[in-house]
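In structure tokens below, several structures.
Derivation of every value follows stated rules applied to the coordinates shown; laboratory data play no part. In this text, all values refer to a predicted model and were calculated from it rather than measured experimentally. Cβ atoms are built from the backbone, for glycine too; each structure is taken alone.
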Structure P
Amino acid sequence: MPDTGKVDHEFFTDYIASRLGASRPDVAVGPTHGVDFGVVDLNEQALVVATDPVSILPELGWERAGQFAVQFVLADVAVSGLAPTHLAISFSLPPDLTDEQFEQVWQGIHEECADLGVAVLTGHTARYAGCQFPWVGGATAFAVGDSKQVVTPQDARPGDTLLVTKGPAVETTGLLTTLFPEQIPLDESTLQTAQERLDDTGIVRDALTAAAAGDVTAMHDATEGGLLGALFEVADASGVKLEVETNSIPLLPGVEKTCTALEMDPLRAGTGGTLVLTVASDSVDAIVDALDSRGTPVGVAGRVSEGEGVLLNGKRQTPPEGDSSWPVYDRLAEAAKE
């Protein structure tokens, strides 16, 4: 098991997978490594549920931090292809957070939920000694919709086409350059461009656009472990091989220069905002056009074949151990204290 971040497949299998409480026939998708949500079968309807920590980064500004946090919570149900509908959220706040600061956090959450048609259903809000930013709670997102429309990372099929939106290290680039601008050796123009990547970290609208445009067989967002980690999770969940051409993957402005300056592998750096999709070959043009119409960069990045694992430009890869951005964050945070 890694020291930090999500548990690995071995830990999940040894300690969690065999102890899941009661067995119920209405659980259509239960806890599965590499799948970010569960599904309850409601006959012709499905209830999709995903739970995540709530991370509030004060350095982003309170309102923006709230918006940023809720985007990641809602993403894990949106990759099911169903629109998020409800949110339950719990805050365990540091005692020194003021009412006015929390009001701004909540305003950011409220506005993003309202824009997406998501109702806050229930929650818990309190201040507790020992709590500190950024991890200040947890949230559960729900989506209710047609069970036939649910997409999981488990259904990629040999012969499908692989699409990737936005590319590697989007979240990491925007976040590190925003949090530690003085510690990163980039000129002012490049730094500003890199900071703009923080506005590209939402995936809800992209996921719903793709699902509505054509036959999406599998969909997954690239968070911990970056784009390469997401590719492995899709390949493992579906029992297929992904053959990827890296020169067909989008690369947003500022990403390459930031990763080079920080000596960080972009393919293994967290990239919330990026989607990995497998789609039926006859749906490629429709889905690409739909994403293009939203202004979302998307690349036809490879294909799904029989076998296992991930090949980049014909070379077999090994799954990432952790996330390449974590030691970089620690280094920058230490330098900022000096």
Structure Q
Amino acid sequence: MKNSKLWLAGVSAVSLSTLFALSVPLTALSDNNDKVLIDKANTLFKPLPASSALENTDLTPNRVALGKALFFETRVSSDGRLGCATCHNPAFYGGDSLALSVGIHGKVLPRNAPTVFNTSLLMAQHYGGNRATVEEQAFKSLLSPLAYGNTSNEQVETKLTKLGYLPLFKAAYPADEKPVSVENWSKAIGAFERTLLTPSPFDKFLKGDAQALSKNAKLGLEKFINTGCSGCHNGATVGGQSYQKFGITQDYWKVTGSTPKDALGGYDKGRFHDTKNEADAFMFKVPQLRNVAMTPPYFHDGSVDTLPQAVRVMAQLQLGKQLSDEDVMQIVSFLESLTGDIPADFAKVPRLPVAPH
């Protein structure tokens, strides 16, 4: 969400005539309200695709199975306790329910862990966008002092071999002379994460099923669009496709109750910590809103506990608007329609290899 000027600048793909139409109350456009709303929504959002596989990349069953095992594997980390699933847990819709996640050796991290669901469709990974793909994220996590904490790629590959992963890597990458590699680690985890898509009732609505959303959800969708929220939260993932300043009308921490972080030297300045460019100060990747009702607390630092409060904060900070209780209730009802089922394969913890004697 953001003010109207920034919204217009950020939706260059939408014609001015379309923007005008979107600003007109639904009831003034047509008596066929459902069809008008479906058409309006399809100018800003898209149903989730059937697959998020990269071009020329085959999500073979063996690669996905290996990636799933590695996703739940903790023995590769320097303390033997941390894996992808530590922060992206099936019990918490692919998040961890903590305001700030916990890394190796119990170290509290400076940011909240977003859900892993649908993340392969986002423009980049992390709030600062310092990882382009889920594969790069998996690759760089191995030597990160905040994540796995290994000292070298060779150390990782030795661990994987000793843990008994060689047969799984061979099955996943039969043409490779050296199947156990950090490159194949990242490709396999990426393959698994690319299967974690969560279509929801909203997708059915976008495809023409007017009964997929409740009356309040439809009213909430219309308010979500007309209030300006869809200026940033759009596309198939309802966000996650642009960087925006958090705190357009005032400093975000005055509204969210955020606290400075010693590791960041003060309040979190978003992309600035990666780019060191003052133009990127307080710029964050816009979060996707898929499954947002299931993944509290909210924002990069988990500073807001409930979804209704998060909606109020965003309207105030990004749009300079105060929403009524009815507005908030209806927008939350729409956001709840973005909740999909937990992927069945993700919910089943795999049996991990046993280290050979």
Structure R
Amino acid sequence: MKEKVIYLFSFFLIISLFFSFTFSCDSDTKNKILLPGITGKIGELVIVIKKDNWKSKAGNKIRDIFAKKYEYLAQNEPLFDLINIPHNAFSRIFKTHRNIIITQISSSIKKSSISIKKDVFATPQVFISVIAKDEKDFLDILEKSENKIVNYLLQEENNRISKTYKKFENKNINSFLEKKHNISMVIPKSYTLDMDSSGFSWLTNETYTSTQGIFIYHYNYTDSNTFTKNFLLEKREKFLKKNVRTALNSYMTTEKEFFPVFFQKFRKKERFFTRIRGLWKTNGKDKMGGPFVSLTTLDEKKNKIITIEAYVYKPNKSKRDLLRQLEAILGTFEVLE
């Protein structure tokens, strides 16, 4: 298979009637030119915490939130790779890491709080501070704000990836997508156009061990049930059966029996989208498979439905970061006006 002048940033404030804490974001301006670049790999998260706290309920809560199973993969891969260190080991080698959570649990603290800062020791860095007067408050804070913290970290990872890709765009493919599908999307130079048929295009980034692929297909908008999971999956089957076949003449399809298909509706910049996540497989003897994610929207000007889908093939190896790279590409998808 084919396979910083720093930005002023403001975030959110959570005030709970039940738990006394604040969630704030630092908006100090620094000269990013003086900061070093970040270190660490995609998906890594440094946790600065006392050893006793790491071994207690506080550490368990951190692991439950940030190292839980990444739910869109078949194999067991964590949401983040945690690197825990005590405060006295928080030296220069760790201070430039891309993602840092520093904790403090002490009776000397008067008000429990969470703050998010950007580019404290490096750029583009996320630096989160969690302080609490006791373990109960610490657990309450994280439980109350875990989704926003996780989503923020994931979005920042996507932003880093897409900014890097923007520097190395494949302008020929981008021009092709504009003409063929009336869309724009940041495609890195490592991708090639492997198929161009009626209403369907296939891009791949191939290495010796993996394939990252992107499908783009469009069709006329004629059915009021278009933006439903069943309709979109049926369209997916139709396009992939016709265009995505293996050497043994099997084709790509959707795994529905042993893994859930996640379906979501959302808006971005006033545009309506659906998102589908799941696993793909081949229906023949070759037994290939992996994760995929797709976005679908309506091009009102041309009255066409457009779907962009990204998939990973890397048998028996970690796929999380490859999928995140693809999601960063999909995040740049726009319909041309």
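List of remarks:
- When FRET efficiency 1/(1 + (r/R0)^6) of positions 195 and 243 (r between Cβ atoms, R0 = 25 Å, to 0.05) is computed for each of P, Q, R, the one that comes out at 1.00 is R.
- Answer label among P, Q, R for the case where percent of Cα pairs over 28 Å apart, calculated from the coordinates, equals 41: P
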